[in-house]
Structure I
Amino acid sequence: MNWYHYLNYRIYKYYDRKRDSMPSLFSFLGTVMLLFCNILSFFGIIGFFIPIFESLSKLYVLILLGGLAIFNYLVLYRGDYYKEVFWNFDRESRQFKGWDKSVKIYIISSIALLLIVLVIANYRNNGHL
């Protein structure tokens, strides 16, 4: 769970450096969307081989997003627990410096994988890019 907390921390720090007024909200929503991208990519890849997810509606997607948001809130943001966790990361920043690269790789690969799955799905449905 430490790496997940660190992912939230790095997104928080990014928006904090930008002098944004709500970095905690953006770190909360950013990690929810990254998890959602991963799950959507996973279901998309499975759907290429086993077409059982064709009947998914927008309601299921909203329920999934809501569940991920509740999970993220309970794990890190309930009762301002994130402030304590982020303070520990600030205090021991040298110890976690090696995780910066893995966070960047995770964010880029999550978005890239989702885009690849969407391009393949579009190609399969329409026959052209």
Structure II
Amino acid sequence: MKRIDRLTELKHHLNNHENTSHIDWDSIAATKVLEGLFRDAKTLRRLYEHMCNGCTRDKAPQESWKAYDKARDGQMEWVDTRERVINKRIAKRLAGLSVDYYLQRDPRGGTLYLGTTSNNNYNAEGVFIR
């Protein structure tokens, strides 16, 4: 599905969702927020995959396990820092719109849900971004 089609479909769901319908999602400002949220959710999903794997890359053939473990510690520090930055950016993007959201850290499913803060029913209550 093309990105523009996903954006149009997402706007339709948000405009019809009880927790997000108070916003005109077809406006230019809201569209820019959604485009940014698409990017943020995609990046977070990749970071969550790294967290799940415990690294951002495989061990190089010429690299010792000791060097690789040391590099992995630095990789995970970078992932943690990057996650915090993106979480703040999402909160900032949505603060002006008064929309609740939930971040699902399991990389196997959706990452960002709008219209819910529930950690139990996020997929039933919220609108899935990525």
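Summary table
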quantity: When distance in nm of label points 7 Å out along Cα→Cβ at positions 73 and 105 is computed for each of I, II, the largest belongs to; calculated: I
quantity: Which entry (I, II) yields the derived value 33 for relative contact order in percent (Cα under 8 Å, 6 or more apart); calculated: I
quantity: Of the structures I, II, the one that -26000 was derived from, the read-out being helix-only ellipticity at 222 nm (-39500 (n - 2.57) for each DSSP H run of 4 or more, over all residues; to 500); calculated: I
quantity: With log10 I(q)/I(0) by the Debye sum over Cα atoms at q = 0.15, 0.18, 0.21 Å⁻¹ derived as -0.80, -1.02, -1.24, matching label from I, II; calculated: I
quantity: For 15.9 (mean count of other Cβ atoms within 10 Å over residues 9-16, calculated) the corresponding structure among I, II; calculated: II
quantity: Test item: Rg/Rh (Cα atoms, Kirkwood Rh), for residues 25-64 alone calculated as 1.34, pick one of I, II; calculated: II
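Each reported figure results from applying straightforward, stated rules to the coordinates on display, with no laboratory input. Small disclaimer: the values here were computed from a predicted structure and weren't measured. Cβ atoms are built from the backbone, for glycine too; each structure is taken alone.
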